[in-house]
Structure 1
Amino acid sequence: MADGKVVGIGAVFLRADDPERQAAWYRDTLGIAATEPGKATPDGSYSWDAAGGEMVFTFVPRASSDFALINLKVSGIDALIERLRGIGVAVETNPEWDHPSVGRFARIADPEGNAVELWEPPVE
């Protein structure tokens, strides 16, 4: 019997000046089956079969200088950083962000300036 609780994220809807360009960037750069509203990806997908697990869901005060961003869980962060830099994406890293019990992090911006954090959980 269903216990009436939310079990995960079903979708992410972000505003963009150029939705087609943004969707293509997320597909081509990060491998996410991103789409424009009501349209399939070039291969016919309408959704991204994301590998899940635990997820942080938090809020920062609007007036705060703390970051607001999309955090994407990745596998092989070093290879991804190398590939992103190879195609001209500016990647920011900082050893202070990394911690053996939390994982490793890098930050990029999408073409419209939205902050995207890449996170590789620690190896268990």
Structure 2
Amino acid sequence: MKRIIATADAPQAIGPYSQAVEANGFVFISGQIPIVPAIGQMPEGIEAQTEQVMRNIGAILKAAGLDYSNVVKTTVLLKSIADFAAMNGIYAKYFTADCPARAAFEVGNLPKNALIEVEAIACASGK
């Protein structure tokens, strides 16, 4: 069985996918770009964009009844790997202990010309 997770507090899907899906005790959060849900726009700069992406992930986690401590894996996609240190500084505010596994990649381009996209997997069955 799978359960679709959706919230108005994170950007709505811009294609045929869900914000998140819960299955077999895990919540799979689709890649989040830094759209501010209330205005449909993105902030400027990697720090502000990373902050917004993490807020969007937090809103989806909350809709699933979870928080950042439930996250077991993230994948970070960066338009420029030169932004890694700045991204990492913001990211570290959200994962302070028992951090999830992570991969980070530079990619050629991201939806809506975002500087960052992050997807996450959380464990719903325990911390």
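Every number in this text was worked out from the coordinates using simple rules, so none of it is lab data. For clarity, every value in this text was computed on a predicted model and none was experimentally measured. Cβ atoms are built from the backbone, for glycine too; each structure is taken alone.
Matching task: -0.40, -0.73, -1.26 is the computed value of log10 I(q)/I(0) by the Debye sum over Cα atoms at q = 0.12, 0.16, 0.21 Å⁻¹. Pick the structure from 1, 2. List each step's numbers first, then the result.
Working: 1: -0.53, -0.95, -1.48; 2: -0.40, -0.73, -1.26.
That value comes from structure 2.
Output the label of whichever structure in 1, 2 has the greatest value of relative contact order in percent (Cα under 8 Å, 6 or more apart).
Working: 1: 21; 2: 32.
That would be structure 2.
Who wins on FRET efficiency 1/(1 + (r/R0)^6) of positions 97 and 113 (r between Cβ atoms, R0 = 30 Å, to 0.05) among 1, 2, i.e. which is largest?
Values: 1: 0.90; 2: 0.30.
Top value of FRET efficiency 1/(1 + (r/R0)^6) of positions 97 and 113 (r between Cβ atoms, R0 = 30 Å, to 0.05) goes to structure 1.
Determine which structure produced the value -5500 for helix-only ellipticity at 222 nm (-39500 (n - 2.57) for each DSSP H run of 4 or more, over all residues; to 500), calculated from the coordinates; the candidates are 1, 2. Could the numbers behind the result be given before it?
Numbers: 1: -5500; 2: -7500.
For helix-only ellipticity at 222 nm (-39500 (n - 2.57) for each DSSP H run of 4 or more, over all residues; to 500), the value -5500 is produced by structure 1.
For the read-out distance in nm of label points 7 Å out along Cα→Cβ at positions 25 and 57, a value of 2.2 was computed from one structure; give its label from 1, 2.
Numbers: 1: 2.7; 2: 2.2.
Comparing all candidates, it corresponds to 2.
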